[in-house]
Structure 1
Amino acid sequence: MCGISGWVNWSNKNDLLKEIGMIQKMSHTIYHRGPEEGGFWKSSDALFGHRRLCVIDAAGGKQPMEFKKGDKSIVLVFNGELYNYQDLRKELKSLGINFKSHSDTEVILMSYVQWGEECVKKFNGMFAIAIFDEEKSKLFLARDHLGVKPLFYCTRGDSILFGSEIKVLLANDKLVKAEVDKEGIAQLFYLGAFRTPETGCVFKDIHEVSAGNMITFNKSTIGDISFTTTGEKEYWNLKCFQHTDDLHQTSKKLKVLIEGALSKQLVSDVPITFLLSGGLSSSVLVSLASSLSKSSFPEPCPINESSILKTFSCEFENDDKDYKEEINGPKKPWVENVVDNVQSKHVSSQCSVDQLLNTINLPMKARDLPSFSKWETPLRIMLGKVKEHGVVLISDEGSDEIFSGYDWFKKQRSLNMDRLPWIGNIYVHFNKYLKDQVLEQVDFMNYGEQVYQKAIKNMPILEGEDEEQVKQRVASWLFIKYFLVYMLEREDRTSMSQSLEVRVPYCDYKLVEYCWNIPYNIKSVDDIEKGILRRSMAEQLPKDILYHKKNNFPLSVQDKNFFIAICNLLEIVLLDPTSPILNFIKVEPIQEIISKKYDEKCQTYENQTAIEHLLQINTWIIDYNVKFV
């Protein structure tokens, strides 16, 4: 698990060998993604940087990795894990390829040597790949099927820059400025911390390779143009097929797919740990891992020496008084039930309001964009505990998206919306506090509809589905392809900021492909969210754990003291005439909320989200020296 950075320029006007200091600066911004070792590759046309967190073949997987083809080099930097690298290694050896290491890095490099850009279609894993091919004078970038690993890029004049995080590009202050245009302003105030592939990365002209896509830049000898590109090219996407399996067959096949995805992701040379929220999805992974026989484990697979699983959870202080049991019967300690069932060694952590407040800007600095601290800080605290026990964590992220587990899938109002369901009518709230000139510049109602239309424009359809089925498929598409963008981004930045690798078996692309075509009435069988997952694990978990209803993880903070505290912080900002947020908002409606901060009727989710988001934007503009153009 690593962080990558690069700068390519084929122009005769530039010699990148003079810019070694800049690539070192770019790479250092993501030291946290790989504190164990760093490496660089340099030529007059390209500079590659790499930070490494060693998980597989520490000695043989050093990067940048180079393959010499005559007097030309093919150079790779890669972030992620290739889960099927052992199978590909065998295939490549049968074709006469010799290997110097046992790393997945070398398998990726030699796959490119053998199959060219088509190699990416053979990969199963989470990855962001950059390859510089001197012989063919090209730069090849690719990202995994679901977008688990990030990959940002931008072009400036004759230069192409790329990196694992936006901060890598911004570090090259010779070429890149932290600029935000009208489109970026719309994203900031309409999408909040959410992003979609079509709307960019808020910063002007900085892009992210979309999930399941690749892009190639080729050296050009035409006139003054130093490079050309055909743009991003899709190598994978969801396709519609008639689901012909009955309930029993679907249940049986799901278990095989989940077990297979988990088994592949247990490959590691370092200890593996598990997230355990007490909910269904994480309980399934922990239970499956505990029941897998030693003979079925891949090699190497250090669950740990005694085969006792290590599990981790997090909750807010005083959460028990806000807990609302959704099924009949008394409150049950669901995490403890699973721990008892699988006999894991469990570590629980708590997040206090003080911790939220003291670290409120850390998620923003991890993402390089305004964030939702109340969602991300508890995860950060728990991952800090995990880091004390291991380097790799298995997470259940993606389960709600692929199994249509959110309430939005059941609500007609959400299904009938012509906007992203998780955004809903939020633009109404912006109208309350944004200045008139901002509202005139950005028509949020039309902007929201445009974002939605772009999102569904290329969605595949299945002939013969009725109106309700079409709505459910649209919702499934939006959550898998768009909502999951934020959830995976949150998990990657939060974990990698603490030098921890998180793996997500539910995002195995073959499992996602199958779930995408399961009709909602089968997914929600027994009239409960993710009913088909519960059916498939009927022999794996006790019934009370199996049919415990959805419980969000980490839970959103309910403590009124958090709301009161962030109101106080924003009030200080509003009283400072130099605060940049004042260029965008009307003070009066915000002050009205602040003045009622002790009133429970005012302590709503909407108000809490708005107050925190304005705080984050103000700090972000200052810290990143953002200019609006």
Structure 2
Amino acid sequence: MPANKKNTAKKAALTKTDHTKAVWVHSLFTDYDIDLFLVGKHFRLYEKMGSHMISVDNTAGTYFSVWAPNAINVAVTGNFNDWNNVSHSLYKRWDKSGIWEGFIPGIAKGEVYKYFVKGFDESEHLKGDPYARRWEHPPQTASIVWDTDYTWKDKTWLNKRAKLNALDQPISVYEVHVGSWERDPDNPERVLTCREVANRLVPYVKEMGFTHVELMPVMEFPFFPSWGYQITGYFGASSRYGSPQDLMYLIDALHKANIAVILDWVPSHFPGDRHGLYEFDGTHLYEHADMRKGFHPDWKSYIFNYDRNEVRSFLISNAMFWLDQYHADGLRVDAVASMLYFDFSREEGESATNEYGGSENLGAIQFLQDLNVAVYGNFEGIQTIAEESSTYPGVTHPVHAGGLGFGMKWMMGWMNDTLKYFKVDTLGRKHHHNQLSFSMTYAFTENFMLPFSHDEVVHGKSPMLYKMPGDDWQKFANLRALYAYMFTHPGAKLLFMGNEFGQTNEWNFTQSLDWHLLQYAPHKGMQETVKALNFLYRKEPALYHFNFSYEGFEWLDADNANESVFVYMRKGPKAKDTLVIAINLTPVVREHYRIGVPFKTGWTEIFNTDDIIYYGSGINNKGVITPHEQGHNNQKYAVDVNLPPLAVIVLKSK
């Protein structure tokens, strides 16, 4: 019998539901779904794959479907059948999709289950559902039949998101690890749920003036010290932080406070836990079979096979899922450089090459381009952000122009150079002057976000405060100046939790932040500095409107290395928006310091990190500063100001 007739006969046989069997024949897939899946273009697989509570022939139950093309049998096992491995076998579809599916009557919300997968070589694998909406609390590893039903109340936010989340608007991100922002005060060992965290986090973020919250991975992960970057349940909100609806509540509450939510997303690698994606059907299904491409030597994890159409459908569907079902406003994509290059973190001669002999992972490049085209094409007002540390060109350039299509990219070079500079004793800074000015030579080659993230305050790197030189007063003054430099430098901003009040210990994911430090004036002053910077940033168009364009920046003095002084202008869409920023990075007060200005009108100091309310020394410039006709710094006019020690001042014309 010809193959097409065999398939037709098999299809006919599998469309007849036998109500006497434990598993009924049923499918949510159309032929079009299968076609899209096989060519890597089905981006809403979560509507079909996994477990779905439905009714068939007026009988309530759950439909299951899973991709396991090389298995010889797949069965659903769980409490409902005493973990029997054969009694509830699914049906393999008649086409080439490799999908197993079926409907089991009586299985309801909350049922715990796994897939028992028998490989082509008779190997046996007990796997969680790659598309499960909920998982057991680790160390338990089973999936749970669940839904993403929730009554959202953020319509007002979604209607204005495209405007507020745009690249010409202020973007100040507060990076949060849900499990350690705050713990239960009565039981510090207990991790709070997202719903519990929301009660204090939302008003705090609003009070501090941040425009965005970035949540470190909230997808299900087995190993808590991985911080969520080793994911096994890509479609499940982590049970460590409560139910899926608890996470939705947190996002909804942030939206109602006009705060956008970015989710950390990890399509770069996954762990080798036996219940996860690794060797899912007894073969290298999700990961490359060639371990030069499929294994990450640093993280001891496995790299997705981006060349495989079905894997690209899985990953892009996952991105769409969090934007769709959880109303996320953006995705920060982790470890993009490790995806782009086969030789990332490998010794010479140990890496694979592409078909042209190069080190670029062409499948990953195509995946990232497809991802950005898909999410930007389906969700108005979202942003994708690449955590990308290489010099790969065009990360934030449009796909149609050969770029990867991201909205923003972390400015890792700026972060590294800036911290190196600030760590230097103030007497020696004149020898490192260009470390701070160099960023402006490439600041507009990409849409950059300036990050002081969790990575900078762990593993012996010290908290931000103790990266600063000098005595205690100078450490706080330096850190205030660092943050003011960050907020007046072109680009979006990101600050990890605790950095805003000068945490004195490295980040510890097993305990709450040291909120008690706010009873001390230096820490309270640091917090007030960041709050004031956020509101200054949001108020002044010059600080955000041209965040990613040379039109918004002009050096007035980048060469005063001997005195470690930097002076520059930030410009908005109107001349009256113009700001002049002066930075003095020595502890020497510089009186009557001449600065060129573009306008003859009077200037006032609108921000000063040395203000007493920030725990500064109180040296400032009071009243209106009148320019004189003797120009300076290639400007027609000039003003004489006092530059406080280790401080930043911001001037604006009247």
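Derivation of every value follows stated rules applied to the coordinates shown; laboratory data play no part. From a predicted model like this one, the values you see are computed outputs, not experimental measurements. Cβ atoms are built from the backbone, for glycine too; each structure is taken alone.
To test your reading of the models, identify which of 1, 2 gives 23, 13, 6 for semi-axes √(5λ) of the Cα gyration tensor in Å, for residues 372-419 alone when calculated. The value was obtained from structure 2. When mean count of other Cβ atoms within 10 Å over residues 92-99 is computed for each of 1, 2, which one produces 11.8? Structure of origin is 1.
Can you spot which of 1, 2 the value 10 was calculated from, given it is relative contact order in percent (Cα under 8 Å, 6 or more apart)? This value belongs to structure 2. For which of the structures 1, 2 does the calculation of mean count of other Cβ atoms within 10 Å over residues 156-163 return 21.5? The correct label is 1. Have a look at 1, 2 and say which one yields -10500 for helix-only ellipticity at 222 nm (-39500 (n - 2.57) for each DSSP H run of 4 or more, over all residues; to 500), as calculated. The correct label is 1. Between structures 1, 2, the calculation of percent of Cα pairs over 36 Å apart yields its largest number for 2. Looking at structures 1, 2, which one was mean count of other Cβ atoms within 10 Å over residues 212-219 calculated from, given that it came out as 20.1? The structure behind it is 1. Have a look at 1, 2 and say which one yields 18.0 for mean count of other Cβ atoms within 10 Å over residues 108-115, as calculated. It traces back to 2.
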